[in-house]
Structure P
Amino acid sequence: MRQLVKASRELAELKNAGNLIPNQAVLINTIPLIEAQGSSEIENIVTTTDKLFRLSSKESEKADPATKEALQYRTALRQGYEELRNRPINTNTAIRICTTIRNIDMDIRKTPGAKLRDRATGEIMYTPPEGETSIREKLANWERFANESVEIDPLIRMAVMHYQFEAIHPFTDGNGRTGRILNILFLIQQGLLDIPVLYLSRYFLKKRSDYYNLIRGVTERQEWESWILFMLDAVEQTARWTSQKIFAIHEMFTRTCDYLKNRSSIYSRELVETIFIQPYCRIENLVNAGIAKRQTASEYLKFLVRFDILKEEKHGREKLFINPAFLKLLTTDKNEIERYFK
């Protein structure tokens, strides 16, 4: 109960912190991409957040396979978030999420032979349930527990249903990433978050061996308490860190607004928001936001380069304008802001 109280408090702080940023696109376009990188790395799909931000829009087709797969994770998280408006989490939600992550049509496992092995030794650690009918029955139980067991605190429910989903292991691939997206969506469904900005995979990545060992402990010895405490600590630690990241983003955004407001006639809040929606900005981003036509938009961005707020970089035939301080804040574990104006 003590750990539950601490986790709930930090999650409430995170929900409030998200309201500091009026344009929620600033958060929805950044923190979920960090989560995508971390969750993919747990499965040994390794890319960098810098690559993800650089290639997260129209040039994603040029990305290497690992980066593409991590970008698909971000897309799946967004799609799941949008779907919550119309229906609660269910088996079909999981299928659609896994399909997007893998970028191929996925369905419940039909063929036997799934084995989970120790990555180092190759030893069989766990044999998931087999047969489509059996798996669907267990997923129906998982679905009922998630949506109907309202007498159990949502954070406890999240911990239990995450174990349930991973133990059922309904897909031939993508189960871990699908399960971690479902965690975040469940917290939103329960009103504990407004947008998908909890970076839980940061904790799982740092404690990867504990994550798998504790899941195994539930399977083999019914050690539920250790697993639930682990998940509650993950929520507490991650929510606190994510809140600090949002506070830092807000402070950097505010400083940029104040600096430009006092020095330039081109200042508008919409202009600053645009260079904080992604750390890599293109001329067309300003055009599409209705801030200026192409020539004027180019002049605005070059002006921000002269003030050392952005850096210009040639990328093929196109110019990229990088917000280096914002990029550093997003791609490092620290939540500190350095001076970055001339």
Structure Q
Amino acid sequence: MDVETKLELIKQVGEEIITEKELRELLETKDQPIAYDGFEPSGTAHIPFGIYRAMNIEKLLKAGLKIKLWLADWFAWINNKMGGDLEKIHKVGEYFIEVWKAAGVDTAKVEFLWASENMDQEYWKRVILIAKNTTLTRMFRCLTIMGRKKGELQETAQLFYPAMQVSDIFQLKCDICQLGLDQRRANILAREVGPKIGLWKPVCVHHHMLMGLEGPQKPGGFETKKDLDVAISSKMSKSRPETCIYVHDSEEEIKRKLHSAFCPPKVVENNPILDYSKHIIFRKFDSLEIKRPAKYGGPLEVQSYDELEREYEKGQIHPLDLKNAVAEKLDDLIKPVREHFVKNKRAMELYEIVKQQEITR
């Protein structure tokens, strides 16, 4: 595959690339660059994790990258996920792997790594070096990568988190940091600190943050540019179940949640239903059928996202008709994951453990 084709595939994943010039040079000089994505094992998987992430991995594999998936168990421990119980966190990590398998990730082509099994002496020496080259103010600003607001950060261990995440990148020998926009600060810190401690400057490929069903929220606790604030503060969160679609939701649950979603008529900006259409539906399907009543023009087969946006903005598509169409396609994507956890005994056992932990928290 030529460099331009590889670059185009990666650009379909990265909403922000820092920098495209460096990425091009990397693809020109290295046959199989290493990219990683990291995850705190915590709770039931939702579509940004179980569907969207799997789609991104598929694109990156197609572009010829070597993918490392970092199961950040110690990070979840520091962040008090699953009550800070490492044994429970490990079970969630195993559950995550089952979700990826069910979502179509080719597990033979990706490398799963547990943080706790790879934190050797060199790792911790690097953490100290990173910390020594980062001001306390800068480290505090990076703490937003934990998904916590300033007032929620109470433990000294949480101060180690950004330096540890930067150390991950070099421990995994990553050329590309492929994480969400909410992890931007850690990746930028890695680019700045890497050369100072005799290491490289990784390329950043930040993917889009899917919106929660409630639509745009006011930024809270972030000090970056306004559009990044909105993306982070409005992202779909597992902590708000009614504004979130899980990979275990039934067809009826998906439709019910979407019917309650923020989707003003003729408004395309910060519209979560159009957000899913752009970043999920039209990346997996060639068209979207809008089943309009005959008195409103009858069924409409939309061939691209741009066409969908134009027709919606003109008022040719009613919000409820759009929600029904998107719900149907999302169910098509979620169904194989849902069925895997019904048919596979081990997967079901892990899911039951995760559900029980969420009930008792």
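For structures P, Q, calculate relative contact order in percent (Cα under 8 Å, 6 or more apart) and state which one comes out highest.
Values: P: 21; Q: 18.
Structure P gives the largest value of relative contact order in percent (Cα under 8 Å, 6 or more apart) among P, Q.
Identify the structure, out of P, Q, from whose coordinates helix-only ellipticity at 222 nm (-39500 (n - 2.57) for each DSSP H run of 4 or more, over all residues; to 500) was calculated to give -13500. Don't skip to the answer; put the middle values down first.
Details: P: -19500; Q: -13500.
Going through each structure in turn, the value belongs to Q.
Can you say which of P, Q returns 16.8 when mean count of other Cβ atoms within 10 Å over residues 209-216 is computed? Mind dumping the intermediate values first?
On the way: P: 16.8; Q: 20.9.
Of the options listed, only P reproduces it.
Every number here is computed from the coordinates shown, using simple stated rules; none is lab data. In this text, all values refer to a predicted model and were calculated from it rather than measured experimentally. Cβ atoms are built from the backbone, for glycine too; each structure is taken alone.
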